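Rule-based calculations on the coordinates, nothing more; no lab input. The shown structure was predicted, so the numbers you read here are calculated from the model rather than taken from an experiment. Cβ atoms are built from the backbone, for glycine too; each structure is taken alone.
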Structure 1
């Protein structure tokens with residue numbers, strides 16, 4: 001499994017404590033899950049909404065509610081940018097700042113006192129999704145009759161700028177470990193491996209102070225190279241096994257740190273997924289921070305509250321990290337459950353791409369062992385794309401990063417991958 005050394009650019013936020021964002025006057029809850037906009041809308045203009053109440057629900061086999069992050073009144077529906085760069089319909093809710101809920105949440109003292117069926121139902125009911133970037137409904141992973149022998153907690157955070165998971169684990173390590181212990185007990189899982197980068201000695205030392213009390217948990221240092229947090233690569237590094245579609249095939253479940261904290265909140269307090277920690281960083285931000293923010297908050301408004309931008313001619317926005325994130329034309333972006341970073345950089349003059357020099361670097365560095373340049377060239381030919389296995393691209397961006405001809409290979413491969421996926425529907 002080949003990984004590549006890239007610079008770490010985490011210094012601006014890695015030592016900072018999580019800052020709680022000001023509560024917004026309005027939230028804009030995006031009606032989308034993963035990239036699926038086939039959502040049943042459950043509210044209309046004028047409705048009063050409780051915090052945690054579902055404003056929409058994904059259809060099909062992966063049915064999951066989309067909860068409101070505030071209590072207040074639905075004042076309309078608008079389109080705003082989602083992390084994939086597309087404009088999506090959002091429910092606009094005027095915040096009454098009362099944080100009203102439909103029911104008294106209560107506190108569960110012993111998180112292990114759930115049956116597996118109750119656990120699955122709670123994850124689905126609370127709208128828990130993968131918060132490392134995928135947004136995949138979490139309950140689906142655990143809703144299996146297959147014996148799960150290993151739970152892997154992904155705390156690698158291999159993108160250069162992002163420190164949201166790192167900050168969350170530092171400040172809530174005991175709660176996260178309590179949730180892991182409960183999940184193991186409920187689902188009868190034999191062991192947990194907490195995957196962290198070898199160079200992250202601070203996190204390894206912190207975890208070492210607690211993990212000793214949990215006999216079935218181990219710290220699992222992994223490669224400092226990118227993309228060591230890629231799920232399939234992570235499973236292979238730690239267990240030396242491969243799989244076709246999901247790790248459940250091999251009796252393994254992988255959950256992100258932020259997702260596990262959301263599971264803790266759901267089990268402990270019956271709390272739906274309404275907030276998350278996001279890294280706001282980049283050279284053009286005056287005060288980079290890790291911020292706990294309500295889902296549906298407008299990024300433009302939030303950045304104003306933390307000091308705003310440095311003066312400059314043009315700003316370059318990225319939703320997510322620089323390797324796998326999506327570049328945006330402006331800051332009209334709303335926070336979603338799977339947005340882990342907002343990156344603001346100075347816009348530089350783009351260097352024109354030249355002709356491919358057939359150096360083979362994209363093939364050499366591809367962690368999925370594909371031929372990115374061949375996929376890019378064949379993007380309109382479904383049969384060729386099938387043969388080249390374009391659907392296995394993990395969109396890590398290494399092919400573009402190392403290309404000496406400055407070709408945006410990743411963008412072309414992602415387009416080809418989408419074409420192949422659409423052809424199989």
Structure 2
């Protein structure tokens with residue numbers, strides 16, 4: 001079987017495993033708690049009744065988040081079932097995009113199968129989130145942009161990244177990596193084409209609401225950027241651990257549709273988290289720009305490092321953020337990629353220990369053992385970012401560019 005054919009067989013197997021994972025979630029593991037689907041349905045009903053997001057009702061997400069919320073309202077099943085099916089389709093498309101990226105960088109069969117099956121089983125490991133949040137949509141757009149980037153298709157990668165930014169902002173973290181890579185490979189024209197496509201698509205999504213509902217759009221950005229220290233963030237996990245050792249407990253408040261810690265210590269932790277987040281992400285951009293080797297594998301590594309650092313140090317770390325990380329971590333090659341993948345599975349599994357069943361014990365009471373599981377989970381995410389940053393800083397060039405997937409190497413690949 002050709003490498004191309006083998007890749008798509010592996011992608012099909014990963015998609016089937018994803019479908020099985022979704023079925024198991026909905027049938028046996030779905031707890032019906034803390035789902036965002038009801039809110040999405042309310043937004044869809046309001047739009048179908050003629051109301052405009054941002055102007056007639058507050059909408060907490062960017063404009064390109066609307067399609068996955070609105071489309072299930074026109075499907076024949078119940079809204080919840082239709083939404084789960086739509087997210088399953090997005091998940092399968094993520095697997096296809098990851099397979100395309102692996103094929104472009106010349107990944108061997110062992111690595112390809114391992115990566116795509118790992119993505120397929122991830123919903124089962126994380127639990128009640130993949131089918132009740134719309135995060136697979138921006139993740140699909142970001143992974144599609146990444147696959148197009150390693151294939152050196154500047155316009156398509158820029159358009160997908162711009163749409164991803166317009167869906168949930170965070171994919172913009174990949175923009176500097178894309179510009180540097182395309183400047184190296186395609187020259188200034190390629191980099192500018194990517195940037196122009198990014199700006200054009202993002203502007204097409206935002207501009208109608210800038211004109212028709214500027215106040216509501218500003219409120220959305222203020223909501224996204226002004227949130228306090230969320231209870232599942234690294235800073236909150238450290239504060240909760242300190243409480244167990246005698247520090248005065250901080251209060252939990254409802255804020256921006258979630259739970260956050262309040263008090264001087266929480267403010268300091270939030271500030272430090274933001275500083276660490278900015279410093280680490282900028283460091284990744286700079287290190288990638290200074291690498292001698294800028295091949296597709298380096299792009300996959302830099303992308304994984306940037307997304308991991310963004311999530312690990314964010315002052316807001318809702319459990320669905322781990323969905324973003326799944327394809328980016330598993331795409332990284334070599335022993336450190338395998339180690340990071342194992343840490344990601346640990347983080348996914350630990351999240352399911354408290355979410356959703358024991359979430360309120362954690363959020364309101366900072367109760368043990370959930371707060372300790374949270375700390376270990378968040379430290380695992382930090383470790384993933386650190387592993388990728390270390391690998392990126394080594395600047396491995398073409399001499400080390402052969403496939404470094406352990407199973408393939410042992411087989412003489």
Check your understanding: For which of the structures 1, 2 does the calculation of FRET efficiency 1/(1 + (r/R0)^6) of positions 262 and 318 (r between Cβ atoms, R0 = 25 Å, to 0.05) return 0.90?
Key -> 2
Check your understanding: A value of 4.9 was computed for distance in nm of label points 7 Å out along Cα→Cβ at positions 30 and 246; which of 1, 2 is the source structure?
Key -> 2
**Study point:** Origin of the value 2.0, where distance in nm of label points 7 Å out along Cα→Cβ at positions 6 and 134 was derived from one of 1, 2
**Key:** 1
Check your understanding: Thinking of 1, 2, which structure, once distance in nm of label points 7 Å out along Cα→Cβ at positions 102 and 198 is computed, gives back 5.1?
Key -> 1
**Study point:** With helix-only ellipticity at 222 nm (-39500 (n - 2.57) for each DSSP H run of 4 or more, over all residues; to 500) derived as -7500, matching label from 1, 2
**Key:** 1
Revision key, fill the gap. Calculated from one of 1, 2, Cα extents along the principal axes in Å reads 55, 54, 43, and the structure in question is 2
Review point. So distance in nm of label points 7 Å out along Cα→Cβ at positions 38 and 166, computed for just one structure, reads 4.0; which one of 1, 2 is that?
Key: 1
**Study point:** Comparison of 1, 2 by distance in nm of label points 7 Å out along Cα→Cβ at positions 142 and 326 - largest value held by
**Key:** 1
Study note, to complete from the structure: The highest value of mean count of other Cβ atoms within 10 Å over residues 118-125 among the shown structures 1, 2 is in 2
